[in-house]
Structure 1
Amino acid sequence: MDTKKIHTDKAPAAVGPYSQAVIAGELVYTSGQIALDPVSGNLIGTTIEEQAEQVMKNLVAVLEAAGTNTDNAVKTLCFLTDINDFAAFNEVYARYFTEKPARSCVGVSSLPKGALCEVEVIATQI
C-alpha cells in the first residue's frame with residue numbers, strides 16, 4: 001500500500017521522529033497533537049479549555065493539509081492528564097467534532113512538554 005507523509009507549517013513541527021500525519025489508502029492518521037504554537041513551538045494556555053482549543057486548531061491544520069477535515073473523522077483518541085477535566089475538554093472537543101466520531105478518552109500521568117491534553121485522529125479523505 002502506498003503511503004504519503006503530511007507536513008504543514010500551520011501546525012507544530014514534529015518534536016520527534018514522526019510525521020504530522022500519514023495517508024494510507026483512503027484513511028488519514030494524524031499523530032497526536034498537543035497545544036503547541038506552530039510558530040514558536042511553545043505550549044499555549046494554562047487551562048484545559050485553552051490547551052484543547054489549540055490542539056483542535058492544530059488538528060484542523062493537519063487534516064486540511066491531508067485533504068480532509070474533522071467532519072470526516074471516524075475515530076479519535078484523547079489523552080488527559082487530569083480526567084476531572086473531562087467535561088471541560090468535551091465542551092471544546094464538541095465544537096470541532098460535530099459528526100461525533102468513535103472516541104476513546106483516557107487519563108494519563110503526563111504528556112510531552114507538560115501538556116494537559118493530546119488528541120489524535122483517523123479520518124477518511126474527502
Structure 2
Amino acid sequence: MSKYQIKKSEAEWKAQLSEEEYKVLREKGTERAFMGEYNMHFDDGTYTCMACKNPLFNSSSKFDSGCGWPSFDESIEGSVEYIKDTSHGMIRTEILCTNCGSHLGHIFNDGPTQTGQRYCVNSVSINFDKK
C-alpha cells in the first residue's frame with residue numbers, strides 16, 4: 001500500500017503523463033542539461049509537481065546555479081521527501097513529491113545561498129503557476 005495521498009497504478013500514470021514525464025517522474029530519469037523549460041525561468045509564482053500539482057517551490061527560492069537544471073535553495077515545508085540514492089556509483093539524496101512520490105531530482109549541499117542547499121530539479125517534473 002502506498003504511503004502517498006495520490007495513489008495510481010503505473011498504467012494510470014502512463015495514461016496521464018507524456019513519455020518523457022513518465023520516464024523522469026515515475027522511472028527516476030533525468031532530462032538533458034540546459035534543455036528544460038524552467039532552467040532559466042525567473043517569473044514570480046509557485047512551482048508545482050507535474051504529476052499532482054502539489055506546491056513544491058516558491059519562485060523566491062530559485063537561482064541560476066549554472067548546472068543546467070532549475071535550482072532552488074529551499075522547498076515549501078512538507079512538500080519534498082528525501083531518500084538516500086546510491087545509484088550510478090554515487091551517494092546522493094533524491095527528492096520526491098510528498099503527495100504522489102514522483103521523482104523531482106536531487107538535493108546537494110553546494111548551494112551559494114544562506115541555506116547552502118541546491119535542489120536540482122528536472123523541468124519536466126514541475127509546472128509553474130504565475131503569481
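Where a number appears in this text, it was derived from the coordinates with a stated rule and is not lab data. The model shown is predicted, which means the values in this text are computed figures rather than measured ones. Cβ atoms are built from the backbone, for glycine too; each structure is taken alone.
Among 1, 2, considering only mean count of other Cβ atoms within 10 Å over residues 84-91, which has the greatest calculated value?
1
If mean count of other Cβ atoms within 10 Å over residues 4-11 computes to 15.1, which of 1, 2 did it come from?
Only one of 1, 2 returns 15.1 for mean count of other Cβ atoms within 10 Å over residues 4-11, namely 1.
Given -7500 as the derived value for helix-only ellipticity at 222 nm (-39500 (n - 2.57) for each DSSP H run of 4 or more, over all residues; to 500), which of the supplied structures 1, 2 does it correspond to?
Computed on structure 1.
Which structure, out of 1, 2, was Cα extents along the principal axes in Å derived from, given a value of 40, 38, 28?
The read-out comes from structure 2.
Could you tell me which structure in 1, 2 was used to calculate distance in nm of label points 7 Å out along Cα→Cβ at positions 12 and 68 as 3.5?
Working: 1: 2.2; 2: 3.5.
The structure behind it is 2.
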